[in-house]
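Following this line, the structures themselves.
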Structure I
Amino acid sequence: MISFETARAKVIEVLKERAGDPKTETVDLTSQSSHALGRILMQDIAADRNYPPFNRSIRDGFAARASDAAEPGARLRLIGESRAGFAFSGAVGTGECVRILTGAPLPKGTNAVVAQENATADGDFVVVQNAAKAGQHYVLAGAEARVGEIMVQRGTRLSYAELAMAAEVGQAQIEVSKRPRVAVISTGDELVTLGEPAGPYQIRNSNSISLAAQVSLAGGVPLGAGTAPDEAGKLRKLIENALNSSDMLVLSGGVSVGKYDLVEQALKDLGAEFFFDAVAIRPGRPTVFGWCAGKPVFGLPGNPVSTMVTFELFAVPAMEILSGSRQPRPLPFFRARLSHPVNEKGIVAHFLPARVSWLDEKPEEPFVPVVETLLWEGSGDIGAVVRGNCFLIVRESRLQLEAGEWVNVMPRRGRF
């Protein structure tokens, strides 16, 4: 078996070598900005002019010549107003000032803004209470960006700030990668489709639901490719159909060493190349990663918690590369203090359902994250994941942890 870090690195290596360029499409931000959210940008976005395009006030107050307001008590004649979208049309002379509002252009002849709270109106005059300095309280034209400067680089994952920047520079249409289509197949004679009655020894197919949700959360388009019985021919046909209609295939169940674990053999029959079929983690040891018909294929364990954990660890980086990302985001681990001792067994990395809360107990350490594991009955216990918001990672190199230690935590996607 290999470590989960080695397995994840192998996924990234293979996808970078074989995935090719993603398909692209154009999104109109004026009507479909939400369709670009989370996508990978497939073009550079450049500034169409200097930003700001004029000397811009960052305070409400009075625009003046700094030399005229260099001493407290200076008295300036008020001659007009400049506000956002409407500039003062004249020029400011010696001993004069203009009322200015945040975001407005500085009038000609001025080089300082006296903050409103530092001046007092006296009829047609303004009395300066604190000395002003040149360059005070405004941003020079072009200080934020110069025309032609790249503001958002190709390969960037688009969030609200990047979309706002595209809008600011007038980029109404942008080219983005298409969302990868991920086919999902659940396997097992014991599975019952949601909506149908379950027999005494059957279980409902929850993995198809959770995997579709995880695909969506990771920026893909889930494709339900069916439920495969424990019969080699039918499984192989479902796999063939799924590979023909998708960019990536994820199967749950059928990847262990039992009599009815048929996934690996079905993939072999279709010419799959395998890179690993076991990872030193719990839950999730019998995880398969391969390449078949030019597509990445993941065989995940059938127990629901195992499926959830292994998808996050291994399938997500593959999806990110298929989406056009140059470098998948690292696992979002963060540090938290352990609320109680932990003692695990087995030379594997453990991903334990857990809950993080933020406590404000010590003034010198406000809002310290504290993590506690949850009682669970193994990798079939979805309820433990529901009650939690993360997974505590216990490394194989150190299976006993003490209360109060700083430990690694992996947040549950969509819960933070």
Structure II
Amino acid sequence: MPVGKFTISRDDAVYECFPHLCRTLSGRILLVYRESNGHVASEYCRLVVRYSDDAGDTWSERRVVCDENRSSGVLTTWNGPKVQQLQDGRILLLCDAVQYPPGEWGSEGECRIWLRFSDDDGLTWSEPQPTPVAGICPDQVTELADGGWLLPSNVRSAATGRIVQNITISRDQGQTWQAPTTLFDDPDYQLDEVSIVRMPAGELVAYQREDLGRPVQKLISHDEGASWQGPYDTLNPASIGMPIAGVTQDGFVMVTGRYGLPGNWRPIQSAELWQTRLAKRGIVIPKVAQTEEFVAGIDRGPHVAETAEEMIIGQGGATVHTFAYLEPVESALAPEKSEQKGAVLPLDVDASPFADSGYTGWVEYERGRFLVVNYINDNAPMAQIRGYRFGLEDF
């Protein structure tokens, strides 16, 4: 059967992005995403929660968890929310936040992860609880066998200048945190956004985005994250964007994510089109001390405009493909590509002149049936939240 596509939320005046899902013990599906003026929130920012009690057929009205604006000259930006149900039954919504300016680009170490909790299936939320955990685009927490929490986040390496993944552990459910450790740091790699999934026998596999042309990378831990082997190549090419991994009820590992060719080429281009892209101000980076080195390293071209105060990067230079990848557990644990096997299911393509999509979330709402959410421009002037429904038999 073809993949079912449907719109969950579309407001042509708002950039709706970075969705994530969880299915609670009651069967409710919670969706969290961000509303802003662009891919980089530079004017306003809201975190929104919706829920569905019928496996995603219908959704509640939006509930705004926090609402920020730049009226004071400084904006608190909330970036990559994640939502999950903890083993104790509480719902955890975590998200990275940073002041704009400087914003997160080039100053990832200034971002901090904040926690919110719900005891009523996502209807109401606690006040945000700060943590000392630095970085952007966090994964959800991995609950360890001893009750500890493992929390990954992206920071920039002082040694290599590359984005790396830090792992920070709490032994008291987020009250205090240990010093972070770096998952992998090598100048020949740029491993950033990660999704960690526990295998049925207890091993942890960390699937990572890699921005230098490699497929999705993985690292494997056999000791609850104390040490990691890898990185290893996978067969999954969807490395430009955050992978979202989990184990299905049938014992397969599914990873959703996006793929796009590097660069800004399309067969039909024009200076006028680039000006239209830039006018959307989707990515705006203030020129301040914290971002000076990052701004200096950006390649200039028709996709970039700048003033003395800011740099603007146009979006939509290449198509973006969103798909699901499925593999057996033994493949997920295999270091060598020759020992791996998998299947790819295309979900969507964003061919919009302003293409920006492919950050996903997914749940298995009944055995062998999946609901994926994605943000995508496609036929809308701003990013929208779209849903996809399919079954194991569609791979």
Structure III
Amino acid sequence: MESKRAAALEYPIRDIMAVADELSRSGKKIIYLNIGDPVQYGFETPLHIKEALKKAVDSGLNYYAPSEGLMELREAIAEKENHINGAQVDPKNVVVTTGISEAIHNLMAAVVNRGDEVLLPGPCYPPYFTYASFFEGRPITYRTIEEKDWTPDLADIERKINRRTKLLVIVNPNNPCGSVYSKDDIVEILELAASHNIPVATDEIYDRIIFDGSFTSVASVAKDIPLIGLNGFSKSYLMTGWRLGYMYLQDPEDKLGGVWDGVQKLSRIRLCANTPTQVAGVDALRGPQDHIREMVTKLRRRRDFSLKRINEIPGLTAKKPAGAFYVFPRIPSCPQKWKSDEEFVLDVLEQTGVLVVHGSGFDPECGRDHFRAVFLPDEHILGDAFSAIEDFMKRNT
């Protein structure tokens, strides 16, 4: 008999795949715009990273690594965060994880007790909700303002802080909206957190996939505010299936010593992240970086193409994503024609074969009446998908 905790788990990005797979087995062609995996859309893991993995395996580096991660990789991560993102991270305060998903799990496990509240951006990457609830906490979303390109509503953050608030999370660049927060907004969020003695966690896995303007890492302006950073190799280094992520602590006044001790204990329980992959991670960070510029150039073109096509479709509107590789259109006719955005997405899938993700899966309130699509495929595939959605909207609205 399954536990109540397990029974309550949901992951809408992959849960909806079951319906698509059934349709595919019946012979229907599916255009997948649901998963943020660039490698599945023709973006290749750089050769020097693949060669480093092969060399590690062939050299016999197939043993357990230290639980916190290989020191050389932890040093390379600290170098990257300090030099590129303006952080002040000591390698000893880095823990290597099996993807960023494990980092989210361990963060919530180390911070949340029953009844504690975790402030999350609305909408937000679903595992933050799932793991906060799994550990008997309450995920509370603060509004991001669609009319202002999904920037955080600072007044709403302040309204929702109370004595039960144990953590404030920033996801920047944002999944699912593609928004990139300004330095001023980040500083104001940090000042709010500091005034209430609330630690901050920042998820910056899309930090190098920026199309417009510049990126400000929270770590670069956090000063003495205790901060846990989450990042990984899946997106910028095209290592999605390799499952390599990390957490770091930036805490000059040692306010989170107990929490970080919990994170390290959790890393020991699961032994370690994959050792050969960690070796390759060093080469990813210290080797050639040209692929990032090339990837961003391609994605910018696909972003612009997708945004133009979506905003040409009667009944859909979308704000311009400044980073990551997602677009989050609004469905203005959704409440009249469809009972929910999930019903809309399933209807689109069944009629057109185009698979996107319902916005309420990223937050029942702030994500409602939207859907998320990736713009990772080439323009030909994107064109087919959006033409099919356009025909669908014309038939149904």
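Laboratory data are not the source of any read-out in this text; all were calculated from the coordinates shown. A quick note: this is a predicted structure, and the numbers were derived from the prediction, not measured. Cβ atoms are built from the backbone, for glycine too; each structure is taken alone.
Assign the value 42, 37, 29, calculated as Cα extents along the principal axes in Å, for residues 193-336 alone, to the correct structure from I, II, III.
I
Identify the structure, out of I, II, III, from whose coordinates Rg/Rh (Cα atoms, Kirkwood Rh) was calculated to give 0.96.
Structure of origin is III.
Assuming -6000 is helix-only ellipticity at 222 nm (-39500 (n - 2.57) for each DSSP H run of 4 or more, over all residues; to 500) as calculated from a single structure, say which of I, II, III it is.
Structure of origin is I.
Suppose you compute distance in nm of label points 7 Å out along Cα→Cβ at positions 41 and 321 for every structure in I, II, III: which one lands on 3.2?
Working: I: 2.4; II: 3.2; III: 0.7.
Answer for the origin of the read-out: II.
Who wins on Kirkwood radius over Cα pairs in Å, for residues 25-144 alone among I, II, III, i.e. which is largest?
That would be structure III.
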